[in-house]
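Nothing in this text is a laboratory measurement; each read-out follows from the coordinates by a stated rule. Bear in mind the structure is a predicted one, so any value in this text is a computation, not a measurement. Cβ atoms are built from the backbone, for glycine too; each structure is taken alone.
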Structure P
Amino acid sequence: MDRAMERKTMEIESRIRKGIVITGPKHVANAVGVHQSQISRWQTEPLMGFCSLMDSQIRKHK
C-alpha cells in the first residue's frame, strides 16, 4: 500500500512539473500569486511547499 501511494505521489509530482514546463514558470507564478523564482525552486525541490501553498489558496477562495 505504501509503495502504491509513493508511486501515485511521484506521478502527480511529475504531472505538475511537466505542466509548469509546458505553461511556463512566469504564467504559473502569476496564476498562483508568487514570484517566478518560487516556481523555479519548486521545480528542483520536493513539491510539499507547492502543495501547502495551493491548499491555502483553495481555502482562501472558498
Structure Q
Amino acid sequence: MDALANLMESSKKSAIQHMKDGGQAVLNQIQSSGQALLSQMKTGGHAAIHQVLGKTKEEGEQV
C-alpha cells in the first residue's frame, strides 16, 4: 500500500509541477506578446507624429 501511496504522491507532485511550468510559459508568452504590441504601438505612434509634422512643415505651417 505504501508503494501505491508513494506513486500517487509522486504523480500529484509531477502534475502540479507541469501545471506550474505550463502556466509560467503562458505568462511568458503573454508578456512577450504584450511587449511586442507596445513596441509596435510606439513605433506606429512615432511614425504618425513624424508624418503629421512632415506634412505641416511641407505646407509651411508653424509646428
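Suppose you compute helix-only ellipticity at 222 nm (-39500 (n - 2.57) for each DSSP H run of 4 or more, over all residues; to 500) for every structure in P, Q: which one lands on -34000? Traced to structure Q.
I have 1.8 for distance in nm of label points 7 Å out along Cα→Cβ at positions 17 and 41, calculated from one of the structures P, Q. Which structure is it? It traces back to P.
From which structure (P, Q) was volume of the Cα convex hull per residue in Å³ calculated, if the value obtained is 34? The correct label is Q.
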